[in-house]
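Each structure below is given as structure tokens.
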Structure P
Amino acid sequence: MTQEIEIPLIQATDENLKGYGYLIDTYEKSEIEIVTWPKQGWRDIEEGTGNEGGTTEGSFDTWWQGDTLYGQNNAVQHKSDYEVDGKYILGYSTNPDNDLQKESYKTPDKIYLWHANYHPDGGQLFYPEEKKPFICPLALPTDDIEPERFRAFYCDGSKGLYIHPNVWHEGVFPVSEKQSFQGKQGKVHARVSIDLKEEFNKYIYFKTEI
């Protein structure tokens, strides 16, 4: 059986989110950090270049189907090995090594995470279309990541969440059956991913109530 690691659930405030990101009052006025393309050697990237990809926008939709939480990012068109029919498997309400219930929804007490990623080209914003709580697990930038470094941030739904470039995350996790967010991120959409089970034989999980 894959090992289970509980990570802390923390109230999302600008103070608690320092280094990870910050809360957003209005979607329309929010800006996304764009990171200049890294230089390959000692010659510098010319000033004003390497950061012109801009941003892309679209809804980020999440929904529970039995014990499985799915997500769909309509801001990007990229396909990946962990994307099935245009949707991601974001997490589970039980250890996914168990038999999963596939149909009826019930409010999860815990959410299990198997995968995470970060974007080296720019930040990412999630703004809830309805004022419903959501949770976002994050870890500070490093390629030498360990599952125990993650923290889950509880957002009450009154504000959006902005995540800095290079911060580990895996979308947003609703407690309600489904939830949609306005999304904005760097258009290059470079992504570095980790499979927690494959690399560490661990899942991380967090409780859904403070």
Structure Q
Amino acid sequence: MPRTRGRRPAGSNTREAIVAAAKHQFGEHGYPRTTLRGIAREAGVDTRLVTHYFGSKQNLFVTVVDFPFDPVALADAVLSEGTGRAGYRLAELTIRILEDPGTRQTMTGLVRAAASEDEAAGLVRRILTERMLTPLAELLGPDHPELRAALIGTQLSGYVFTRYVLGLPGIAEADPTELASAVGPVMQHYLTGPLGEPVPG
């Protein structure tokens, strides 16, 4: 029997259909050019159902996006040359990974979403701290892992925003290798250096 065309009614598989459509739309068009209407059309539902389940485009994006960093693999790579080089390795790896267009698109979408809505910011914060940064800081030293993770987060989010979202002159066109050399010492201090000590006079 031919399948009846039309919008999908709300039901047990509606949310899954929206998630699948959103993953495809964000992957195909990127965050800025994806619309809730387009997602709803692909999922075969009314746009109001998308907002009913997810509230906003920002929250939907953060919910369905696959985080582009494997925390275990990243930690292994960062520690491959010992703790004395961990910050330099973290800078090299993340900057190189962000040169991939797909990864860059995902991370800029996360930054945009977090900057525009509190709930999305909370989701991004949990992804970064619980899955990536805090476990890495705990591996490198027992003191202040949450603070160290947050400081690394300021570097990563600031780098993504200034280079790829804002396009700040100087950093936007800089060579990735040079950037890694400049950022590495800061990352190293945040991961393993003393925190909270007064600056020498």
Structure R
Amino acid sequence: MLLSGRGSNFRAIAEARLPIEIAAVISNRPRAAGLEYARSRGIAAVALDHTEHPDRVAFDALLADEIERHQPDLVVLAGYMRILSPAFIARFEGRLLNIHPSLLPMFPGLKTHERALAEGIKIHGCTVHFVTADLDHGPIVIQAAVPVRADDTPDTLAARVLAQEHRIYPQAIRWFAEGRLEINRGHVNLKDDPTSQSVLPTGM
């Protein structure tokens, strides 16, 4: 589990009673609140300060080696606020998940809620996807939608989207742990459900 801050998605995953063991939580920010929460649950918590390394490639190589030391089947980005280098992604591709606060492919990158409101869209949401070298465009596992209200601000919209993130990220990880996710030509299908391309639950 990689994170940079409070780790609210990490908490949701840790408390979801999934058929998994969280081997370690790693942060690029030594004071990240998510590390303290990991320690409170007896989970290995590792701080690797990216500012102490000369460039992204050097840091990502160190990060990848630390991840491999824990021998994970899946690497979960839970609010990890750094763009990953191509070499890092290639090393873990197919077992690297991220959650993004928009209905991809709409609004990749930052400030998704502000951009959604500026565009005047009526439906917003979040997406769990496999990470590829194409930023925020990897194969989609699951999405959740929320209506955009006339009186929404970026903060109110973000709060409703975050509640859906906490719901669908554990679901995606459960499917991975059960061996049900299958990537075929850039699309994710659920095994035992041949009609499924993605799952789009809605939330208020």
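From which structure (P, Q, R) was relative contact order in percent (Cα under 8 Å, 6 or more apart) calculated, if the value obtained is 21?
Source structure: Q.
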*Here helix-only ellipticity at 222 nm (-39500 (n - 2.57) for each DSSP H run of 4 or more, over all residues; to 500) has been calculated and equals -10000, so which of P, Q, R was it run on?*
R
*Upon calculation of distance in nm of label points 7 Å out along Cα→Cβ at positions 99 and 123 from the atomic coordinates, which of the structures P, Q, R produces 4.7?*
P
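Bear in mind that the values in this text are calculations on the coordinates, not laboratory data. A quick note: this is a predicted structure, and the numbers were derived from the prediction, not measured. Cβ atoms are built from the backbone, for glycine too; each structure is taken alone.
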